[in-house]
1. Given a value of 4.1 for distance in nm of label points 7 Å out along Cα→Cβ at positions 122 and 234, calculated from one of 1, 2, which structure does it belong to?
2. Where does the value -23000 come from, among 1, 2, when helix-only ellipticity at 222 nm (-39500 (n - 2.57) for each DSSP H run of 4 or more, over all residues; to 500) is the thing being computed?
3. Consider the structures 1, 2: one of them gives 210 for volume of the Cα convex hull per residue in Å³ as calculated from the coordinates. Say which.
4. Quick check: 25 is what I get for relative contact order in percent (Cα under 8 Å, 6 or more apart), calculated from one of 1, 2. Which structure matches?
5. Hey, distance in nm of label points 7 Å out along Cα→Cβ at positions 50 and 90 derived from one of 1, 2 reads 3.0; which structure?
6. Which structure, out of 1, 2, was distance in nm of label points 7 Å out along Cα→Cβ at positions 170 and 186 derived from, given a value of 2.3?
7. For structures 1, 2, calculate distance in nm of label points 7 Å out along Cα→Cβ at positions 146 and 218 and state which one comes out highest.
Structure 1
Amino acid sequence: MIDSHCHLDCIDVSAREGGVQSVLDLAAQHGVDRMLCISITLGNDGPRQLAKVHERVWATVGIHPCHAHEEPGVTIERLLELAKADSVIALGETGLDGFHDPVTDVQRESFVTHLEAGRQARLPIVVHTRDARDETIELIKAHGSTETAGVLHCFTESWDMAQQAIDLGYYISMSGIVSFPKATNVHEVCRKIPADRLLIETDAPWLAPVPYRGKPNEPAFVSHVAEAVAMLRGTSPEAIAEQTTENFYRLFQAANA
């Protein structure tokens, strides 16, 4: 099983014997073999450093939309240079976030730059989208690559948006939110995603699934995401683990190297 989206460098391991290795060991005990550590700023090379040290970890390069104002003017060349690292298999997370404040031009420019860089590098894009459905799809259509595409992570939007993204070659990732009883819109989307476009993630250290809701999250708990997804789709957690692992390697081609 693979945790397709976590922030391993943000997990507090100060009180854990073994540090990050203890997180990886617990994940392995829960059947989680590999994980993708997601970048939220270029200034923090934590994901790349962890992937360099731990062979079970891959990394991305990118700027979260809520941090885009901290690193304005990012260039395609800068992203391409950082993406040359052997451990980097995707760009992001990037996208648009209009939840707390309206989407800004800085977010839009950063997202477009990531999309264009992904096209040139032939790397998929990890997309964060929140309260910006139409514009996210419009920018993907205008600047993204249908060949390498990407994933809409921690998906909480409508089925209509998911379907549009799938038509553009994108995958849809379910997080611990899928285990929340009142997340009915996420449940609906989860049931409808084509099997070959489904991924699972933790988004650790945030959004821990039931029965750990409200506590710090970690990659081991993606097994509970698999259980929740399996229940909604009328299949087994083992089948979900197998299918999503296959999907991960199909999307993130560089992980096969």
Structure 2
Amino acid sequence: SGALVPLSYLATISKSEGPQTIFRENLMRRKVILCNVVGRDVGHFVEEARRAIERQVALPAGYFVAFGGQFEQQQQTMRQLSWMMLVVALSVLVLLFASVGSLRQSLLLLLNVPMTIAGGLIGLYLANQTLNVSSVIGFIALFGIALQNGVVLVGKINDLRRDGMGLHEAVIEGARRRFRPILMTELILMLGVLPLAIGHVSGAEIHQPLAVVYIGGFLVAIFFEQFVLPLLYEMFARLGKHGRAELLKPA
């Protein structure tokens, strides 16, 4: 009819305080809380913050908490490193096969990897550290050194067998001759990162996970390389139908 309708018929108008700016992401409202983490790693802080929020904050339906910034970038880097580690593992297997000339021995040497992973994870747990970019970098370096020591040990055993020594005697003698070089290498590396693992100065928390992974992984690697690896070598050689012929050919 063209008649004027008062606005009060359509809406209730009142004065109240509200946000100056409304931020949205993916069509959803969001509220950003900024903070700086000092004296500890970001991953550990986020883990504790999540537990505290779940325990103390009752979020209404449709509300959720997400962590971004440096933590989000760290998670993206972790995913990228995971793919890189898979590619590196396949490349290492090819290089090991080219080095020792035996697929069985290459797979045997790769057993160093899960053993050092277990040692590093135990170290992180005992030191109350989290798995982050620093610790993953420590694992990658740890794998390379542990595999190198394994190649040195297996190569020495193969050389002794090619010289005519029996399997059991070659395993014992090879482990004995390579015990000191391998032990000294890993002890020097552990002592080198020990100040990072126990340091409490500002900035040390960034490198502590890496140092803890080194120490925990090498402690397990020393035991595995000197006792378990020679035993598995002998077992694999005895179980293989053509083990001796395979091991005695030049790599």
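Bear in mind that the values in this text are calculations on the coordinates, not laboratory data. This one's a predicted model, so the numbers in the text were calculated from it and none came from an experiment. Cβ atoms are built from the backbone, for glycine too; each structure is taken alone.
1. Matching structure: 1.
2. 2
3. On the way: 1: 115; 2: 210.
It was calculated from structure 2.
4. Working: 1: 20; 2: 25.
Label of the source structure: 2.
5. This value belongs to structure 2.
6. 2
7. Numbers: 1: 4.3; 2: 1.4.
Going through 1, 2 one by one, distance in nm of label points 7 Å out along Cα→Cβ at positions 146 and 218 peaks for structure 1.
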